[in-house]
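Have a look at these structures, which come just after this line.
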Structure I
Amino acid sequence: MVVRARRTQGGPDDTVIKLRPVVPTDLPEELRARKDFVVEVDAMPGKYVCSASFKGQAKAGAVRETVSGGQPLRKLFSKSQRAFFADHAPDGVGLDDLSMLGPVIALKRSPT
């Protein structure tokens with residue numbers, strides 16, 4: 001499981017809870033039908049794995065506020081994302097139990 005909260009310059013912050021590996025047919029149909037939920041194939045040399053990403057948006061500045069201790073980590077994620085995390089996280093581990101890593105600086109180049 002991967003939990004990510006990301007700041008984007010000039011745009012809203014975003015969040016994702018990603019589960020990998022996943023068997024798509026093991027996921028509830030109503031979850032797979034959501035627009036903020038994506039099942040995808042991650043390709044690697046010689047193999048592939050299915051993953052599921054539950055995406056969300058946070059208000060601009062929310063990630064910075066959370067990192068500085070202004071609010072609990074769980075507040076960045078929607079109620080549905082928190083439920084997805086609780087359904088798939090190891091027993092006894094909550095979002096607020098996680099440690100933040102980073103920041104990781106990433107630059108995106110626009111196509112020319």
Structure II
Amino acid sequence: MPLAREQTRGFKAFLRHPAFNGVFSEDLAKEFCIGIRNGIMHQAETRGWVIWRNEPKGKILAPENGGFALNRTMFRGAVREVFDEYIGSLRKPENRELRERFKERMNRLCKKA
């Protein structure tokens with residue numbers, strides 16, 4: 001599988017984590033990848049998305065003018081929850097395989113730096 005497709009699949013799986021409270025369906029996760037991830041990475045702008053600090057109130061995401069509005073504060077909180085869970089998993093001795101994969105990825109990144 002090409003790397004870009006594999007990365008997109010991993011990113012969509014990340015957005016489907018329970019920390020995001022089921023906000024991202026498969027289709028909406030794909031839209032996020034196109035509009036936020038790819039838009040920022042390739043053109044330094046979002047495509048059809050707006051990112052607000054505390055809007056929409058009480059929601060991570062809401063429709064807005066034919067696109068979507070992302071509550072940055074709530075999104076960051078969900079990302080932090082996933083990150084903390086991952087770090088906790090890495091610290092458990094029984095998760096040897098997870099730690100080995102993490103170590104391999106970090107080694108690859110360090111070689112590129």
*Name the one structure among I, II that relative contact order in percent (Cα under 8 Å, 6 or more apart) of 16 was derived from.*
II
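Here Cα extents along the principal axes in Å has been calculated and equals 46, 29, 25, so which of I, II was it run on?
On the way: I: 45, 38, 25; II: 46, 29, 25.
It traces back to II.
To test your reading of the models, identify which of I, II gives -4500 for helix-only ellipticity at 222 nm (-39500 (n - 2.57) for each DSSP H run of 4 or more, over all residues; to 500) when calculated.
This value belongs to structure I.
Consider the structures I, II: one of them gives 28, 21, 17 for Cα extents along the principal axes in Å, for residues 51-98 alone as calculated from the coordinates. Say which.
Details: I: 28, 21, 17; II: 48, 18, 13.
Answer for the origin of the read-out: I.
Here, each number is a calculation from the coordinates, and none is a lab measurement. Since we're looking at a predicted model, the values are computed, not measured.
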